[in-house]
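The structures come next, written out as structure tokens.
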Structure P
Amino acid sequence: MKKILFSLCFATAAFTLFAQTKKVVADKIIATIGDKIILKSEIDNSISDMQRQNISIPPNANCLLLEQALGLKALVLQAEIDSIPVSDEEIDGEIDNKIRYFVNMYGSKEVVEQIAGKSLFQLKEDMRPSFREQKLAQGERDKIVADVRITPEEVKAYYDSIPKDSLHFWESQLEVGEIVIYPKPSRELENYAIDQLNEYKKEVENGSKKFETLASLFSDDPGSKDNGGRYEINRNEKQWDPVFLAKAFSLKDGQISNVFKTKFGYHIIQMVSKNGDDAVIRHILKIPQISSVEINETKQRLDSIRSKLIAGTIDFGQAVSKYSEDENSKFTGGRIAKKDGSGSTFLSIDELDKDLVLMLKDLKVGEYSQPTEFTDESGKKAVRIVDVLTRTEPHRENLKDDYDKVAQRALEDKKNQALEDWFTKKIPTFYVKIADDYKSCPEMQKWETNPSTVQK
């Protein structure tokens, strides 16, 4: 089984689920492993989904996808034997994430239901068995590779095996640390924001204005302003402020909340409709204005912190922990991480915001910038000082500068080999039956060598 399939196995299962919920006119079993079956519709729908997402489809896609499906089912069978724990809460969370993905892709829950030909509740129930299998397979895979480690000698051997002209070429990368402080608005400006929201609430309730019109005109939330303040939310979604969620789900349909405060500013929410843990709401956010007085006071505070850093009376990590108010970097020692969710803090210039690029232009490693005002992604004004922690020049990959990156790839390679070895050992222990249509696939040879394979 080709190593690349192991990394694709779970991703493929994830994006084919939506297609699998659609009705099929005719279907047939094309493979059986243990008590698990694989239907032709699963393969066909996977290919259809790949086409919809403009994913390149190899000529032997049917064979590759069947091999992936067999690998997934084999892991599930062993996971059930090993009693790999999978909770309903985990599965529900994964399903909710996938539903949100579909809603974002197709524009609304109504469109998703129309395409699927069923309600979201039915869609979630149809997804549940497949998601359970994914979690079981992932749990078994994690168990198989749990004890795989890599030594420096193995990393070097892996590196030496790569042809020199195939080594990665890395552009200049930086690790940038920041200490961020948000100026506190004056009480007068906070009261002004509260008064504005109370006036909007009054205008909607007396019928003189529509909530969505006011949100489009006056909300300070860039994520919903152009949509009349509209959001589709779920009670269990972690990305929402808990105060915001609690307030929203305390409302009845059509009701407007009182003004309340979160870390983003002041809000009012209108409940449009609520169905169990799902709801459609509109909201207006007002961020109290920050005057030059508060900005300058914050700059002075950060300048004092900068002086301590230069004098060496506090190190950067300690300063971040003690003073920084940015949640994204506070717990990474101030390091700014990639936005792709990988957690990597090595950034290229084009991954930095333009204001940050200007701050770093003449800054050397170990130097601290002057306190500088900026506006964060939520639209709030803040002041920060930054530190270039590391900077690499453009270069061909080498062990001196890129050991961690090479080691990570070497470790993944070793894990894949451990998984290959596991399959080689385990496949003969499974009952396997392949349909005649697929026996000519080269990818089926390993499965066909199984003594228990039943010829049709």
Structure Q
Amino acid sequence: MKTIITGAHIVDPYSGLDGLSDIAIEDGKVAAVGAGLDRAGAEIIDAAGLHLFPGLIDVHVHLREPGQEYKETIATGTRAAAAGGVTAVCAMPNTNPVNDSASVTKYILDKASREGVCRVYPVGAITKGSKGEDLAEIGELAAAGCVAVTDDGHPVSSPLVMRRAMDYARGFGLTVISHCEDLSLAAGGVMNEGEVSTLLGLPAIPSEAEESMVARDIMLASRTGVRLHLAHLSTKGSMELLRGARAAGLNVTGETAPHYFTLTDEEVKTFDAVYKMNPPLRTAADLVAVRSALSAGVVSVIATDHAPHARDEKELEFEAAANGVIGLETSLALSLALYHEGIASLKTIVSALTMGPASALGLPGGTLKVGAPADIALVDLNEKWVVEPINFQSKADNCPFAGMTLKGRAVRTIVGGVTVYSDGKITAQNIEGAK
């Protein structure tokens, strides 16, 4: 059946669309975009007053399944994604067991088809068990359906192992996602090294722990020609290194997360472990640099690093608590804050949530061109709402934005032409209904 969405302001950076238009959906794909579309026999969705974006793509999500279902599951994580306007997520491999084999990859894909309400793209481990030593069977992971490889949560400390991984990944057309952290510099640290850590007396992580690995992997990418994606960048120095790589024409992209352009290490003065993450919250100067790099398109991807934990893993002394925050249901609004505050254009923000992620990992979607998957987010740019994690679709509530009033929200999420989320409710049972 044909569906036509009418009256929305469409923003699609890939196609250059930015204005009022209608869009037709048939057989799960975009069939036409324009005015005066034939409505005969079509279901009509009136989207007057709303903005219409390509479905958001989050390339950095921890779904925790298999093995850590007490934190999150593919079912709950994809529902959280849908509630945030996200139609596709990339699942990090630090599960239990680690996704370093075809069997784990296939388990994730099968579970996602039966219980997920958005697209799930598995990311395989670079090394066996993500131990940084022996390479995983990268070709096997690619054949099984992995779209990239990473040891996220752990750096690949050996330059030789990383270079070999890049060579193999390039041969199989995979992106290498780098967790940039020098463990010898970061060892024992729980927050950013600076004035606040000195005041609080907490062991700290210098910015060089991130930046030295960013520099190393940019050099290795230049040598190998692999497509490199730098995860969760947080410092001013990393922005400059990425800027240089992009200016040199290297096949290197970078992401940051909303917490790095919204919060600073001043939050740690509360000693609330909801503000504990890795890399840590940085300084106000770093925040400004991250915002500037986003605005300029140097950082082309916004990702959440959605990292759900059980309460008893976060309600501990700051030093003992687990790293990580959730973000799937707040990412869009926090990103739109940069637009509302005049820091970045709407086109730039939408690109970093759609086209940028798709390009970085070579994924389908991220655009509304004819023939593309009909993955769509209908958004009310002006809806104000209070962040209340108790009402989230996620199983976890370790959210550092609780109590904030945000502006902008997804009101309808469509995957493959099927509405999976509408007006605060999940409306589909699994991704099979969206194919």
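Computing helix-only ellipticity at 222 nm (-39500 (n - 2.57) for each DSSP H run of 4 or more, over all residues; to 500) gives -8000 for which of P, Q? Structure Q accounts for this read-out. For the set P, Q, ranking by FRET efficiency 1/(1 + (r/R0)^6) of positions 76 and 196 (r between Cβ atoms, R0 = 41 Å, to 0.05) places Q highest. When Rg and Dmax of the Cα atoms in Å is computed for each of P, Q, the one that comes out at 27.5, 82 is P. If mean count of other Cβ atoms within 10 Å over residues 308-315 is calculated from each of P, Q, which structure is the one that comes out at 11.9? Corresponding structure: P. Please state which of the structures P, Q yields 16.7, 53 when Rg and Dmax of the Cα atoms in Å, for residues 204-379 alone is computed from it. This figure was derived from Q. Could you tell me which structure in P, Q was used to calculate distance in nm of label points 7 Å out along Cα→Cβ at positions 300 and 372 as 1.5? Computed on structure Q.
One of P, Q was used to calculate mean count of other Cβ atoms within 10 Å over residues 84-91, giving 13.2; which? Corresponding structure: P. Out of P, Q, which structure matches 2.8 when distance in nm of label points 7 Å out along Cα→Cβ at positions 52 and 244 is calculated? Source structure for this number: P.
When mean count of other Cβ atoms within 10 Å over residues 396-403 is calculated for each of structures P, Q, structure Q gives the greatest result.
Readers should treat all values here as calculations from the given coordinates under stated rules, not as data from a laboratory. Remember, it's a predicted structure, so these values are computed and weren't measured experimentally. Cβ atoms are built from the backbone, for glycine too; each structure is taken alone.
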